[in-house]
Structure I
Amino acid sequence: MFRNMRRSKQVLSQEDSIAVLEKATSGVLAVSGDDDYPYAVPVSFVYADGKIFFHCAKSGHKLDAIARNSKVSFCVIDEDKIVPEEYTTYFRSVIAFGKARILEEEAEKRSAIEKLAAKYTPDDEAGRLAEIDKEFKALCMVEIAIEHLSGKEAIEFVKAKQKQS
C-alpha cells in the first residue's frame, strides 16, 4: 500500500524515525482540503504510544478536512543544513501516514493534552495543569494513529555513521 523508498541506503530505521518524532517540536500536517486542494499546516505535537497528538480550536479548516477524509500525513524535519560548496543539503526527515480522529472521550482527551503540555513545559507541572484546567473545555485534541512511518537522511549522514562503526 505504501511505496518503498527509492534510495534504500538512506532509509532511517523505525527506531531512528521515532527518535526524530520524539525530539521535534513542530511538524506539518497535510490533509485533503477544500475543493480537493492539499492543505498543509504546521502544528506543535507530541509523539506518544505510537501516535501523534496535537491540539486545535474546535472548528476550522483542519477539522473540516479530517471530517471528510481521516487519512493524513505528517512531516517532521530534523536536520536541514545547506552546504553550498557541495551544492546539497544535509537533511533528516520523517513522514507519518495515518488516520486522524478527534478525541471525544474526556479521559483520553485529558491524557493527550497532558502529554503535549509536559513536552513543552516539563519543569512546570502545576502551571501546565492549571492552564489545562482553564482551557480544557475550549480545546480540541486530535490523534493520528500511524499506519506507516518512513524516515530518510542525507547520504552524507549515512557515510558518517559507517565511518564511526
Structure II
Amino acid sequence: MKAAMTLKQLKAAIGTEIGCSEWRTITQEMINQFADATDDHQFIHVDPERAAKEAPFGGTIAHGFLTISLLSTLAYEALPMIEGATMGINYGFDKVRFMSPVVTGKRVRARFKLADADIRPSGRVLNNYEVTLEIENTLKPALVANWLTLAILAQPPEMD
C-alpha cells in the first residue's frame, strides 16, 4: 500500500515532480478495444498493413484520447494518496496538447508535477498537475496537460 501524503507535505510539494509511473506498452489489442468503445476505426489506428503503407508513422498509432485516458491508471500507480481522502475525482483539464503520436508497440509513462494544491475549508483539495506522457526513447512527449483532480477528505481540514 502506498504511503499517504499529509496536507502539509502536499503544500510543500507544490512545484515539484511528485510521481512517475511505470512504463506501459501500447498494444494493437488495446487500440482495437478503444476503437470499438469509441467507434473510431480510422485505418491509422486499426489497420496495420494499410497504416504501414499510407500513413507517415510506420504503422498504426494510438488514439490521442486513448493516451489521455491512460492517465487515470498511471496516476493511481504513481501519485501518493492524500491522508484523510476518501476518494479522488477527475475534475477536468485546463489544457491538453497532443505532441507526438504513439506508434503501436511503444511504451509510455506519465510524470506528474504538482503545479498547485488548493486546500478548501469544505474538505475538498483541488490539485493541478502538469502531466507529461513520455514515449520511451523519443524526445517529444505524446502529450502534455494541466489536469485537475479533486480529493474529498473524510473531515474538513483545520485551516491555519
(Q) Going by distance in nm of label points 7 Å out along Cα→Cβ at positions 77 and 125, which of structures I, II comes out largest? (A) I
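When you work out distance in nm of label points 7 Å out along Cα→Cβ at positions 117 and 141 for each of the structures I, II, which one comes out largest?
Max of distance in nm of label points 7 Å out along Cα→Cβ at positions 117 and 141: II.
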**Q.** Label whose coordinates, when helix-only ellipticity at 222 nm (-39500 (n - 2.57) for each DSSP H run of 4 or more, over all residues; to 500) is calculated, return -10000 (choices I, II)
**A.** I
**Q.** Structure from which 29, 14, 11 was derived, semi-axes √(5λ) of the Cα gyration tensor in Å, for residues 37-100 alone, options I, II
**A.** I
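Values quoted throughout were computed directly from the atomic coordinates according to the rules given, and no laboratory measurement underlies them. Please read these numbers as outputs of a predicted model, since none were measured by experiment. Cβ atoms are built from the backbone, for glycine too; each structure is taken alone.
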